[in-house]
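Each value in this text was obtained by applying a stated rule to the coordinates, not by laboratory testing. If you're wondering where the values come from, they're calculated on a predicted model, not measured in any experiment. Cβ atoms are built from the backbone, for glycine too; each structure is taken alone.
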Structure I
Amino acid sequence: METTSDSAWTRFQEAVKDGERGFVDRLLKYLSWPTISAQNVGIREGAQVLCEAMTRASLKAEIIETPFHPVVVGKSAMVTGRRTILWYGHYDVQPAEPLDQWVTPPFEPRERDGRIYARGAGDNKGQHFAFLMALETLAAMGESALCNIIMVVDGEEEIGSPGLPSFVQKHAELLGQADLVVVADGSMHPSGNPLIQFGVRGVVAFELKASGANRDLHSGNFGNVAPNPAWDIVHLLSTMKNSHGDITVEGLHDAVVAPTEAEEAAMKRIPLDVDSILKGLDLERLDEPQELSYFHRLMFRPTLTINGLSSGYSGEGAKTIIPATATAKCDIRLVNAQEPEHVLRCLKAHVRKHAPNVTLVRSFEMAPAKTPMDSPIAMRLSRAIEKVHGKEPYLYPTVGGSLLTSVFSKDLGLPTFVVPYANHDQRNHSPNENICVKNFLDGIKTSAAILMELAKTDE
């Protein structure tokens with residue numbers, strides 16, 4: 001016997017099928033608005049366009065200023081007794097350079113071979129727009145009263161969301177009404193299987209700067225006489241990580257905790273072809289230490305990465321100098337329970353001890369975050385996703401990248417889940433960024449399935 005919810009789901013799927021062309025055309029138009037936060041291009045105009053889309057989806061929309069770029073908030077009527085979902089995304093995008101590597105211009109969206117190509121297609125406009133299309137379709141069906149909705153769309157995620165913590169703190173009374181947070185961002189498994197991600201790593205980005213003489217010097221006349229800041233940086237870096245791959249900064253690992261049995265089990269269920277990954281990258285081996293598994297490295301182990309080194313002359317031919325300055329750009333990815341401020345204190349103490357003439361300059365930081373895998377709401381999300389894809393999602397205890405979800409999971413105490421809609425080869429942050437039309441349409445369906453599942457009162 002078909003239930004009311006089954007009937008609504010059937011009608012919703014039919015509505016999506018009937019409206020496919022319209023959904024795609026509207027996404028193409030939405031993607032044509034440049035909203036590049038790093039360059040402050042089109043942010044205000046893009047926020048207004050998003051505000052109008054929220055209004056059309058039956059949300060009360062508002063543009064809220066922050067010290068940096070505005071947040072766009074959409075809110076439904078808040079009815080007592082309904083679950084409240086906080087849906088987070090971002091309308092800002094990465095710079096499009098190098099422009100000459102795009103097949104078609106980044107802000108002139110094109111549909112070809114079943115994909116939509118444009119900057120922001122997968123990261124993140126296509127994903128949060130899918131949610132809005134689901135809301136709009138449900139409202140047209142008379143099914144808009146499933147859950148209370150608070151939609152928060154950030155205008156500066158691609159520059160680290162510097163204004164988001166203060167925004168969340170200022171609006172904690174509203175946002176704290178939510179029962180959970182869903183973030184539709186990132187990529188699905190390479191197999192096309194859906195995912196639920198329970199956590200993200202944090203990050204501390206910093207620079208190490210060393211200075212020598214007041215100008216570059218002749219390496220013959222001043223070699224062994226004038227200190228070389230490039231060697232100062234190299235020697236310092238060698239004290240921070242050993243050849244076995246261990247970070248050797250004292251105190252940095254104090255808060256690191258081992259994965260739980262549930263996290264270990266979930267990690268081992270994720271399909272993995274390491275040989276294929278290595279082949280695709282033209283590599284012969286994983287980084288040290290060799291005994292660690294692939295996913296353990298990404299989920300439960302902090303990293304120290306040298307992002308770039310600059311000093312002296314690197315042009316064609318030789319220039320025999322002692323450079324006047326040297327810089328190393330680095331980042332540390334933090335695992336759950338590590339705090340950025342503690343890690344920075346450890347780094348500063350290490351630099352003072354091993355290279356007091358080197359200056360550490362903090363760039364930005366983001367705390368890690370994690371929701372327990374036994375969260376009962378996760379079961380509902382899993383059922384909703386399986387309804388659309390016909391298979392259970394893989395469960396990721398943590399992902400390697402960073403996203404500022406700690407403002408929701410830690411500051412507000414809300415269970416927070418990342419549910420990617422985009423294809424694994426979306427080329428986010430790269431030329432020819434794209435989203436498969438099927439992924440976009442499945443995102444619309446998944447959004448509605450989540451709301452329908454959360455609306456149930458049987459648990």
Structure II
Amino acid sequence: MSVEDRMSIDERRKYLRKMQKRYRKASRKEKSELLDEMEAVTEMHRKGLIRLMRGDLARKPRRRQRGATYGAEVKAAVRVIAESLDWVCAERLQPNLVWMAEHLAAHEDLEVSPTLLDRLRTVSISTVRRILERGSRDRPRLPQRGPERANRLTRTIPARRIPWQEQQPGHFETDLVHHCGVSASGHYVHTLQMIDVATGWSERAAVLGRSYLVMQDAFRRILARLPFPVLEIHPDNGSEFLNHHLIRFWHDTVTGVQLSRSRAWHKNDNRFVEQKNDTLVRAYLGYDRLDTVAQTNLLNRLYERMWRYYNLFQPVMRLRAKTVLPADDGRPARIRRRFDAAQTPFDRLAATGILPPQQQTQLQTLRDATNPRLLRQQIYDLLDQLFALPLASPGSAQDVFLTLFSPPDFAKGEDIPVTFSNERTITPR
């Protein structure tokens with residue numbers, strides 16, 4: 001019988017308690033047969049089984065505690081080996097104690113003897129676990145290890161919600177929508193979406209993959225057409241947003257930008273952009289897979305027209321007041337919401353007075369020159385073209401540089417875009 005199949009003491013006593021009831025009612029011949037069976041199952045001596053069948057099977061505490069089997073030399077060796085293997089668990093450590101002790105001895109980091117090696121061969125996983133637990137208080141804590149290091153950057157960014165009653169434009173909730181279809185394998189297209197809480201102004205850009213290169217290029221594309229400055233970027237806790245490259249990008253690109261993030265497992269902290277993910281992305285593209293350069297570029301052409309259509313022509317309603325109504329007359333407690341009159345994001349933005357007269361005139365001229373019915377038809381025509389494009393063939397490579405809005409010049413050492421000005425000329429596309 002292998003060690004894994006051997007009964008523990010508690011399992012053995014549970015089995016013997018069931019057999020004891022049969023043993024005491026059995027004849028002499030039947031008792032002999034039962035003892036044969038118990039010997040085979042428990043691997044105990046026959047005389048020991050007879051004593052247990054006649055007595056009480058309850059476990060009794062020891063009258064005298066057993067002395068330590070493994071001394072300080074074994075415990076010290078186990079701790080040295082555990083430290084060398086970065087404190088792996090006892091199950092991983094125990095089978096490798098002997099050869100690792102000999103290996104450390106060859107490097108003069110541990111003194112071994114034949115007695116010590118014999119002890120390390122016989123020490124159990126439970127004993128190793130107890131040795132590691134007792135020494136855990138004195139274990140040195142290594143800085144910058146694994147998740148501790150990965151989460152350090154996230155902890156420097158405050159977690160909060162942008163208030164729904166925010167009046168100043170420039171506070172953007174940000175999210176990434178995946179277009180992977182039924183499989184998330186390989187590189188595929190994502191939609192980066194930014195929603196201004198105060199005005200409902202929406203921005204979208206398509207990227208192929210999630211590298212810092214395409215992410216900062218997507219932000220660069222959005223900043224180039226955004227008519228007002230960014231005051232705050234508020235994504236979720238995804239590593240595609242919270243990494244050293246993009247944080248450096250924002251601090252170097254927009255002066256005074258505030259970075260915040262939603263709380264972990266609180267999806268509703270980004271409720272405005274989550275709603276627009278459904279109405280402005282999924283409603284158009286569904287859940288199909290997009291994974292080629294051609295699809296990415298065509299999707300960006302589509303988003304340029306959606307930028308004009310939704311920001312200049314589509315009225316949005318903004319929450320004006322929320323009142324908590326207590327339970328009464330058999331009705332449960334509820335929240336009553338009041339909304340203001342529907343206005344386009346451009347009209348809301350113009351009402352704040354944040355736009356310079358020249359930019360406001362440019363946007364007004366652009367709206368006056370645009371036929372919304374024709375623009376809507378162009379959007380649906382581009383959708384038909386997008387879904388007619390083939391997917392990437394298995395094993396084919398896609399060059400993400402062909403999707404970039406402003407490819408960096410690596411020959412000049414450029415990997416960070418130039419700073420954007422808040423004053424931009426807006427021209428019809």
Structure III
Amino acid sequence: MEKLELNRIYTGTVGGYSSEGLGIVRLDGAVVFVPCAVRGETVDVKITKVMKNCAAGEIVKIHNPSPERTEPECPYFGQCGGCDFQHLTYAEELWAKRQRVQDALERIGGLNLPVEELIGAKDPLHYRNKSQYPVGRDGSIGFYRERSHQVVSVQSCLIQTEASDATVNAVRDWSVRYQIAPYDEFTGKGLLRHIYVRVNREGESLCCVLVNGRKLPREPELVAYVRAAAPKTVGVVLGTNTRRGNVILGEHFRTLWGEDYLMDTLCGLTFKLSVPSFYQVNRDQAEVLYGKALEFAALTGEETVLDLYCGTGTITLCMASRAKRVIGAEIESSAVRDAEENARRNGISNAEFFCGDSADIAKKLEQEGLRPDVITVDPPRRGLEPDVIRAVAEMGPKRVVYVSCDPATLARDAKLFGELGYTARRAIAVDLFPRTRHVETVVLITRVDK
């Protein structure tokens with residue numbers, strides 16, 4: 001591999017994309033990661049950083065712009081770190097994401113498993129039903145720059161809803177007028193930390209203001225500002241988080257006005273969502289995702305289904321109508337309470353929920369002799385702990401339906417399942433996060449009967 005020189009300009013062709021959405025240019029065996037590059041373009045690249053096995057660069061000149069290159073619609077693109085693909089057509093973005101999943105399955109998982117399709121969104125804009133806006137130490141409210149805790153002030157965001165933007169702008173105006181001190185994560189001083197907004201299918205919204213304390217000055221005025229800006233607001237909540245650092249949610253919530261939850265419909269079911277509850281941020285694409293999970297589960301009405309990392313019970317309750325018995329497990333107690341209430345609200349009597357760590361619950365149920373026919377998992381980005389994989393395998397389900405937001409940890413875990421008598425049979429990707437590098441995948445893993 002040639003030793004690249006810092007600040008020198010090289011010419012090369014963009015061959016594809018990294019897992020972080022960067023263009024990949026190979027220069028005499030050296031891999032260079034380049035922002036805002038498009039596959040197939042020949043570019044002049046200035047080397048900005050040289051590492052042991054790779055380098056970083058920036059485009060100086062594009063010799064043949066790709067037809068898949070497009071002018072970013074967002075004025076904050078390149079400053080805000082929220083979106084990665086504003087410079088690509090949506091079709092090219094979908095190609096990049098499908099290839100990312102395929103590469104992970106092959107390179108990390110060692111699987112010869114084609115990604116059957118990547119299902120794109122009908123509308124890649126204004127899809128997020130949950131928004132979390134950090135507050136900078138200088139009072140800026142918006143989103144972080146890439147790889148930093150510096151907040152870029154944002155007035156409107158193309159992937160957030162209008163209600164979310166209106167709400168956060170109202171909180172900004174209120175904080176400026178009444179001189180509410182922003183939180184400084186380095187000193188631990190100040191009050192205002194994050195603005196959190198949920199929006200349902202009907203356009204109703206729930207606002208939660210996260211602060212470094214138990215109360216705020218001018219709370220009635222805050223409520224008035226939010227309600228005036230977003231008339232369909234159903235509640236304004238104050239969240240307390242006095243921990244140092246940039247963790248968003250705390251453990252204590254107090255309702256300033258209205259309700260402390262939001263109702264929404266998903267897959268024909270009604271769900272109650274409190275502030276901490278996990279819920280997919282793209283409702284329409286979540287219905288597509290869960291539809292594929294149901295297809296892979298292949299339920300006939302006679303099965304017992306165990307759903308690990310169940311959140312508020314969305315997948316669990318979707319499975320309930322086609323199974324004999326469903327069991328959900330979740331570590332967040334408020335989400336479990338919501339899941340139980342969601343089951344009652346939808347008249348579902350064959351669902352039960354346990355609160356606790358998924359590994360502990362899986363081992364406990366296995367020791368009690370539970371033998372589910374199907375196990376579904378939808379873990380956080382870090383994937384499954386090895387103990388969970390072993391406990392699942394020891395239960396011996398015919399099928400495991402793995403829903404993942406990270407292709408790398410999914411592939412790693414699929415490989416571990418392969419060592420325990422299971423094999424990955426099908427894979428489909430669904431784009432729940434248009435314009436960002438993130439992608440959801442559903443993989444069917446089946447038991448190999450000897």
Checklist line | Parent structure of the calculated result 0.85, given that FRET efficiency 1/(1 + (r/R0)^6) of positions 268 and 372 (r between Cβ atoms, R0 = 25 Å, to 0.05) is the read-out and I, II, III the choices | finding: I
Check: Taking distance in nm of label points 7 Å out along Cα→Cβ at positions 60 and 348 for each of I, II, III, which is largest?
Finding: II
Note to self: If distance in nm of label points 7 Å out along Cα→Cβ at positions 100 and 364 is calculated from each of I, II, III, which structure is the one that comes out at 3.6?
What the structure shows: III
Next item on the list: Taking 6.7 as the value of distance in nm of label points 7 Å out along Cα→Cβ at positions 28 and 340 derived from one of the structures shown (I, II, III), identify that structure.
Entry: III
Note to self: On Cα Rg over 2.2 N^0.38 Å, for residues 156-315 alone, which of the structures labelled I, II, III is highest?
What the structure shows: I
Notebook entry, point to check: If helix-only ellipticity at 222 nm (-39500 (n - 2.57) for each DSSP H run of 4 or more, over all residues; to 500) comes out at -8000 when worked out from the coordinates, which of I, II, III was used?
Noted result: III
